[in-house]
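Listed below are the structures to be examined.
Rule-based calculations on the coordinates, nothing more; no lab input. Treat the numbers as computed from the prediction; the structure is a model and nothing was measured. Cβ atoms are built from the backbone, for glycine too; each structure is taken alone.
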Structure I
Amino acid sequence: MTGYAGDVSPQEAWSLLESDPSAILIDVRTQAEWSYVGFVDLSPLNKNALFIEWVTFPEGRINPDFAAQVEGAAADKDAPVLFLCRSGVRSIAAAQEMTTRGFTKCLNVLEGFEGDPDGTRHRGTVGGWKVRGLPWQQQ
């Protein structure tokens, strides 16, 4: 058992966000990642992603307010809530945590925003939201 509703590819996440008006996406990366690497752009769907750090920057500790922030932003505990991080690891922990708090459809976005490192240890070339050609922006 995964401890949450399951995993979806970036393309499946986009399709779910497009087809289900109640579905939301929460990017659990850090403020630094949003600022310097980029972020999901859901404006073509007339939606906005939510940005709630799972691990705080620069402290590198679990955000003690994470659950309360999600609960405040996502009132419907039965709506699909997709969690996204850099590579699909922190988002699993976030999905598991919110499942323990009564959210019934927590989904992890596989590959995350940047995907796994390539042979030269660079991200952004092997999988992930950006590589899959889904909308994103950079400040």
Structure II
Amino acid sequence: MAKASAARLLVDTGFLVALGRRADPLHNAASGFFRRHAGPLLTVSPVVVETSFFLDARAKLKLLDLVQSGRLKTLELPTAAYGDIAAIIGKYADRDIDFADAALVWLAERSACRAILTVDLRDFGVYRLKGGKRFEVVKWFA
């Protein structure tokens, strides 16, 4: 298999859970993609919090090591972002969008990075960025 590109990618909870939980059915796919991908992975702190809910203590420590290493660049949300995130939540209220997803939409709009690692194909197939742009869901599992 060819080496994955070095492009920046946004990361959602599902990918990080699969990476951190050996029992997850997508663990091998996430681990393989992570080893091959040379570029930066970007997320927001709410995704780290949400991911931690699904991990045991050992996996939480590995996740925090990943953040500290800089391989997973994690943005702390400024208070000024909450108004924009509230607008995103309002826009997708019919989908019951969670805070972490709304924060990722916010980050995508600010970073101009639309490529995302997620298992949530349905929602990220619906969410739109400014100008009606779609997320580019990166295929990392079969």
Structure III
Amino acid sequence: MKTILERFAPRIADAEAFALQYRVLLLKASNGIGLDLSLGSLPFEQRMVERSSLFAFEENAVLRTCSAEDLVVLKAFAARDKDWADVWAILERQKGKLDVEYILENLQPLCEMKESPEIIDRIKTMPGFIERDEKT
């Protein structure tokens, strides 16, 4: 973590202590863009890394990114208004391409851990979130 903090400015005071407690290191790139670096420790996070892929933003700017399904799980789990807007945008952009079963299988245990079953109810009612069994 110290190496990362040498290369990126923290967005908050005592970013390292915050990261150890909340498992997210809040950083700022040299161009001012905020970066949230997740410190994974759950089985879901391990699967998310295994499913990730490299994306070339520019010739010399390649970044490992999570799948759209994993991003939906992360955003729904966070459950802030901004995150729900992001989930809606992903559903709109991916229209029928998402593995809904995967999303529910991975989101359910996180919601149980958080004691927030309403997250599952909310995502199931979002436009564009259709379980495959209902499609056929």
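14.2 is what came out when mean count of other Cβ atoms within 10 Å over residues 73-80 was calculated for one structure; which of I, II, III is it?
Going label by label, the one that fits is I.
Matching task: 2.0 is the computed value of distance in nm of label points 7 Å out along Cα→Cβ at positions 25 and 113. Pick the structure from I, II, III. Intermediate results must be reported in sequence, preceding the final value.
On the way: I: 1.1; II: 2.9; III: 2.0.
Label of the originating structure: III.
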